[in-house]
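Participant: Read through the structures below before going on.
Derivation of every value follows stated rules applied to the coordinates shown; laboratory data play no part. Everything numeric here is computed off the predicted structure, so don't read it as measured data. Cβ atoms are built from the backbone, for glycine too; each structure is taken alone.
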Structure 1
Amino acid sequence: MPRIDLKELTVHYQQHGEGDDVILIHAFTSNLAVWLLTPTVQRLAEHFRVTAYDLRGHGLTSVTRHGYTSGSLATDLHALHDKLKLNPAFLVGHSFGGVIGLRAALEFPAMVRGVVLSDAYFPGLQHLEPQMGQAEPWRELRDTFAQVDVDLGPTVDFTKLFEVVRGLDEDRLASLRTGMGAPGARWLSQMGQLADTHAGTEMFAVDGLTAERICQVTQPVVALYDEHSPFSATCEFLQQNLPLCAVDIVPGARHLAPVQSPVEFAELVHRHLRRLQSTNV
C-alpha cells in the first residue's frame, strides 16, 4: 500500500492506469476503498492514470487534530499532486470531496483541468438547503442508531456522532456492524479514528468558499447529482452561475451514488471525463 510523506502527514494513495491524470477525492468519513470496491477505478483506468488517496485523518493517512477545512484539504491535495509529479488533472469528488476539488480549482488553477462534483454540498451555500440537517441519509443513520438506544438528535451533528461512536460498548457496536453490513463496519471504524479531531466542525466551516467565491471557478465543471439528491438547489445554483457547468443525474442514487448506483456512476463519470479530455487539451 503506497504511502508518501508530505509536510506534516503521510498520505496513503493508489494509482492505476495510464494517460491523462484523474484524481479521485472521497467523501468525509469515507476512504479510497469506495473507488476500488466499485467499478469507478477500473472503468476510468481504461483511458486515464487514476490516483485515489485517503484524505487527512481517513483510511491509512495520518490523523491530525486540525486541518479539515476545504482550504486545508485542498492544500494537502496540491502537495500530493506536486510530490507525485502529476500533470494538470481532472478531479472527481464525492460529497465533501467535491468541495475540496472545487476549492483546489480556485486556489491552484494550474493544477486543475476540470472538476466532476458528485452530489456535493457546500457550507457556503447552506442558505439554499435549509433542510440539509434533516436530509434522508441522516434520518436513516439516526434510525439505525435508535435501534441500539442512541439518540443522534434531529439534525446533522458529526461532532456528536464521533463522541457517540467512541463511547459505544462492544455489544452495541457489534449490533450496528451487523445491521449496517461490511460498508457500515468500515464507516464505524472511521468514526472512531476522527473522534479526537476537530473534523466534525471544520468540514462544515465556510472557510472563505462563499457563493461569490464559488462563482469564480473558470474550469469546466460537471454537476453530477443523484436522482434523489438532498441538494438539488445546490445543483441548480451551480448550473446557473458557473460558465462551463454541465449537469447530469445518477439514476436511483440518494447521495451515495458510487455505492448506490455504482455502474451508472462509473459510466457517467467516464463519459464526461472523455468529453472534457477531447475539448480541454
Structure 2
Amino acid sequence: MRSIEGVGIGLKHKHLQQFIDNKPDVAWLEVHTENFFSQDSTAAKYLAKISQYYPISAHCVGMSLGSATTKCPIREQHLQRIKNTISWLQPSLLSDHLSWSGTENGHYLPDLLPIPFTEEALDVVAKNINHAQDVLQRQILIENPSSYLTYIDSPIAEWQFLSSLIQETGCGILLDVNNIYVSAHNQGFDALEYLANIPVDAVKEIHLAGYSIDNIEGQEVYIDSHGHKIYDGVWRLYEQVIKRFGVLPTLIEWDTNVPELSVLLAEKKKAEAIILKVVNAEKVMNDQAFL
C-alpha cells in the first residue's frame, strides 16, 4: 500500500484508456469503489493495470453511515463487497460520506441525504462507523456534506459533530472545501470558523470541485454539482485550508459533464500553484524569523 501525496484527480471511465496508454503526470487517483465491485469487469481490469502506476484512494457512496438501522442485510452485503474490492485494489485511503441512504425496511435511495446534528444521530453514526471500520479493518475518512437546508432540531454545529465522531471512532476527515463553501453560502455561516474547529491531525484528504447556481424563490442557492471548473472563492478557501492543515493529498473532483482530461489536469496545476504559493510564503516568514 503506497502513500498518497500531492494533487490527484478522479478517475473516470472515459479517461481509462488514456491512463493506460499515456500515463499522465498525476500524483494519485481516486475511484468510486462501487463502480468496481465486479473484479471481472473490463473497467476493473483497466483499474488493476492503472493502479500499478498510481496510488489509489477509494471513495464510497453507499455505506449509509447515517442510517438508523441495525445490521441491515443490504448494508452488510454492501460492506462485504467493499471489503472484497479493497482487498485486491489495496487503496491508500478509504472514505465515505456523512449522510444516509438506506431505510429500516431495506430500501436504498439514490442520493446522499443529510442527517440532523443531534446526540441521537451522533450515537447512530458513531456505531455505524465503528462497525464499518471493524468489518473493513481500515480507518474510514468521513466527508463533510454539502447542505441546502437545516433541520429544526439540529443543535450541534456540523464541525462539533465531526469532532465528536473523530473522538468516538478514530475516523479521519475528508475535507471537501467546495462543500464547506457551498454550505456556508446557503446557510450563512463563516467558513473560516468551520475550519478553525476541525482538528488539524484528523484531516487526511481534501476535495476540490465546482458547484452550480440555482435561483429558488429569488434566492441564489449553490448546488454541489461537481460539474464545473472550481470557482475563485473555493480556490481562496483552499489556500486557507493549506495554511491551517498543511499540504495534504488534494483531489480535483468532477463527476457530471466530465470534460476532457486536459481540463482536469489544468485544474490540478492550479491547486499545485496554490500549494507552492503557501509553502514559499511560509518559508519566507520562517527565514525572516531567524534574521
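Participant: To which of 1, 2 does the computed value 19.8 (mean count of other Cβ atoms within 10 Å over residues 39-46) belong?
Facilitator: For mean count of other Cβ atoms within 10 Å over residues 39-46, the value 19.8 is produced by structure 1.
Participant: A follow-up question, please. Compute percent of Cα pairs over 36 Å apart for each of 1, 2 and report the one that scores greatest.
Facilitator: Sorting by percent of Cα pairs over 36 Å apart in descending order puts 2 first.
Participant: A follow-up question, please. Assuming 30, 18, 15 is semi-axes √(5λ) of the Cα gyration tensor in Å, for residues 23-182 alone as calculated from a single structure, say which of 1, 2 it is.
Facilitator: The structure behind it is 1.
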